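Listed below are the structures to be examined.
Nothing in this text is a laboratory measurement; each read-out follows from the coordinates by a stated rule. None of the values given here were measured: they were computed from a predicted structure. Cβ atoms are built from the backbone, for glycine too; each structure is taken alone.
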Structure 1
Amino acid sequence: MGVTWEDLVAFAVTLPGVAESTSYRTPSIKVAGKLMGRLRTEAEGGLALKCSAADKESLVGGPDPAFYTTPHYDGHDYVLVDLDQVDREELFELVDDAWHIAAPATLRKRRGGDA
């Protein structure tokens, strides 16, 4: 259980067009320059990861304490993830979903014919 930032980046950069970057002066992952997720240094910490509104509601409302939100992220399609508690496979699936949401249509099409 638990994933390091380095583990996350190592997986994310296997996706087309993904690179490690910065956002708000914190480490982030971006696809074609668009934010997928960033490591938060705020008091609550965690990884802010792009997701659908439905996924956020399901994850935050579910029993897994690895997923949460703060008032700052209310109304935004980002779920906060406690990297120390999250299941590795579930996180990597969510990173793949974040890629699909943030990636431009040309990359999505190249990857799997889905635009």
Structure 2
Amino acid sequence: MKRKVIFLGYNKCGTCKKAEGWLKKHDMSYEYRSIVENPPTKIELETWVKASGVSVRKWLNTSGQSYRAIGKEKIDAASDETLMKWLAADGKLVRRPVVVAGAQVLVGFRDDAFAAVFSP
């Protein structure tokens, strides 16, 4: 049985385009979800951050306008709970893409990480 794959991306994001290209090249089917129009919920984030194996701080899109609007100092001082709330409220604050493949979650795109998750 194939596992359901959800791809959360932003159509103007170059990294998202590379990741989608990788999935298409490897004939992987997925459900696309706009991270801006439909950002991950707090409950999804709690599950996905844990499954990804990386800290919630690694989920921040540090090069985006949303990050700069909040400011590094305020973000550095924020608790993980506050960061989760901000991430759930603003999809552009989330590092992308986010790919949920069953119990495995990838944030960002690395060819080797995708290969490890999607190899037969």
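Name the one structure among 1, 2 that relative contact order in percent (Cα under 8 Å, 6 or more apart) of 28 was derived from. Traced to structure 1. Looking across 1, 2, the calculation of helix-only ellipticity at 222 nm (-39500 (n - 2.57) for each DSSP H run of 4 or more, over all residues; to 500) that yields -12500 traces back to 2.
When semi-axes √(5λ) of the Cα gyration tensor in Å is computed across structures 1, 2, the figure 25, 15, 12 traces back to 2.
Assuming 18.1 is mean count of other Cβ atoms within 10 Å over residues 4-11 as calculated from a single structure, say which of 1, 2 it is. Corresponding structure: 2.
In this comparison of 1, 2, the computed figure 0.50 for FRET efficiency 1/(1 + (r/R0)^6) of positions 12 and 84 (r between Cβ atoms, R0 = 25 Å, to 0.05) is attributed to 2. Output the label of whichever structure in 1, 2 has the greatest value of distance in nm of label points 7 Å out along Cα→Cβ at positions 20 and 100. The maximum falls on structure 1.
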